[in-house]
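Participant: Take a look at the structures listed below.
Here, each number is a calculation from the coordinates, and none is a lab measurement. Every value quoted in this text rests on a predicted model; they were computed, and no experiment measured them. Cβ atoms are built from the backbone, for glycine too; each structure is taken alone.
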Structure 1
Amino acid sequence: MTVTRAPAKLNLCLYLGGRRDDGLHELRSLFCPLALSDRIVAVDAEGEADEVVCPGIAGPNLAAVALEALRARGWKRAPVYVEIDKRIPLAAGLGGGSADAAAMLRLARGEVDGLKGIAAGLGADVPSQLEPRFALVGGAGERVERLEDPDEFGLVLIPDERGLQTAEVYAEADRLGIGRSAAELDQLAAELREAAGDGASPLEYPDLLVNDLEQAALSRRPEISEALAALEEVGAVRALVTGSGPTAYGLFADVVRADEAAAALPPRYANAIVTGPQRLV
């Protein structure tokens, strides 16, 4: 039996560039794996085929697609039965599906070559989750530059049960004309590397914590602004949308202060999640 965890991915910031020839957008972002994670158990299957089960969650599962990709690449391990205890909210901009897929690929580490290529074929966020670490990410997510783990900070996440589809938000960003030049993206990457590269807490560079997709997410789901305002009201150093949304996050000095802030939120945000950066995988 193999038990692993697939950590959620927080975009501490996200700077958006233009659409590439492959249809994906250039971006620069700080990816931070979180203590919030899915728990995944893999055992030998009783049947002759792999099976992925995620209780309470219907529809396609990227973890199952990852297993299919491993088999297509020649993975010889006996069929596996995988059960995912889903703790990362769905369609929340937290990379839960990508994290689960990357966890499947880790099962074949040392047994299948080219895992990074397989990951890139599954989705833009999957390569960074093969080895979830604090990172400066470029390209469409496939260029991953590891940075030192940041000093302590805490987070309050306010998810939206309705979720948002990533493609929908990027399409809205295109409609709104959001996008930076390649030169500006490279300059911002240099600033992020200098600010965060030595393990500084994001509380030390709040002005760099910007999400260019936030405007598009708010355009599709205006009520996100109310969650952002609520986080600011309870003392968040910075309140932003993470990734393509609709999850709003508030940044605090530590998890204790984040917990106190979550308790002070209006009752409508009883689903708020208190977490922090993941240290070990």
Structure 2
Amino acid sequence: MSTNNTPEPVVTSYAKAPAKTITVGRDTFAYRELGPKEDVPVIFFVHLAGTLDNWDPRIVDAIATTRHVITFDQLGVGASSGQVPDTLEEAADDAYRLITSGLGYHKIDIFSFSMGGMIAQDLVVKHPDLVRKLVLTGTGPRGGKDMDKVVGVTYWDIFRSVITRSDPKEFLFFNRDAVGKKAGKAFVERLKERTVDRDKPMNNKSFSRQLKAIQRFGRSAPSDLSVITQPTLIANGDHDRMVPSVLSEDLHQRIKGSELIIYPNSGHGGVFQYWEKFAPVAAEFLSN
């Protein structure tokens, strides 16, 4: 009897990362992983209405060159089972079960964007020993000023995208000047690079449940973010209409020792508009 001990080739392209599922209790989570195997992975927490197919491959691939990256669908989203929970705190609890009971990790780094950054904050506050390094982009703190207005902004931009036959992210993530429009179209094209095993799109019910959960987060009493002592990188554009840019500054003030990058002439998706500058910075920050 012969055994083949040849190690599996390391996948470093997000477009080619295999689609996987794992069952935790009664729930099934869809996820993808790529990059070299290691004891401490980088877990990606996605934005409102985001599935596995909504991560910018330029950023994922840059980090996966040296780190083991795991992206996942929250419950009720994409190919995961169940329904979107009522609160982001519950979404953080779901993520904790996936990471510890499902995937078997007890120390992680986090890369997060927008709503994903809100869930990540709730996770770190509740389980500070789980997280080693934290990247928060396009996001803000629980109870942050005007965060609950995200619902109105979102529906208005969806309306604008419908009448112009565009992707809503072009309006929600990018400024509507020539530079922003070009960056938005380029971003949407990059999301199409994966051509096989694409994720199930978000349905309207899950989308509206997520929006309500963000609204509750915005109207809640603030969390004590002084418990976050991990190295933390915060980044945004200077004209974020979804999660106002001042909230990135607010996070920076609340998280001692954090690093803040604000990109000029850009919106909610500033890190995607400036991916050529940001991806190497994020990769360096997360490198061992």
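Participant: When Cα Rg over 2.2 N^0.38 Å, for residues 131-234 alone is computed for each of 1, 2, which one produces 1.29?
Facilitator: Details: 1: 1.20; 2: 1.29.
So the calculation was done on 2.
Participant: From which structure (1, 2) was FRET efficiency 1/(1 + (r/R0)^6) of positions 163 and 227 (r between Cβ atoms, R0 = 30 Å, to 0.05) calculated, if the value obtained is 1.00?
Facilitator: Values: 1: 1.00; 2: 0.10.
That value comes from structure 1.
Participant: Further question on the same structure: Given a computed value of 2.6 for distance in nm of label points 7 Å out along Cα→Cβ at positions 35 and 83, which structure among 1, 2 does it belong to?
Facilitator: The read-out was computed on structure 1.
Participant: Of the structures labelled 1, 2, one was used to calculate Cα extents along the principal axes in Å, giving 54, 43, 37. Name it. Don't skip to the answer; put the middle values down first.
Facilitator: On the way: 1: 54, 43, 37; 2: 64, 41, 37.
The read-out comes from structure 1.
Participant: Name the one structure among 1, 2 that distance in nm of label points 7 Å out along Cα→Cβ at positions 171 and 259 of 3.6 was derived from.
Facilitator: Working: 1: 4.3; 2: 3.6.
Comparing all candidates, it corresponds to 2.
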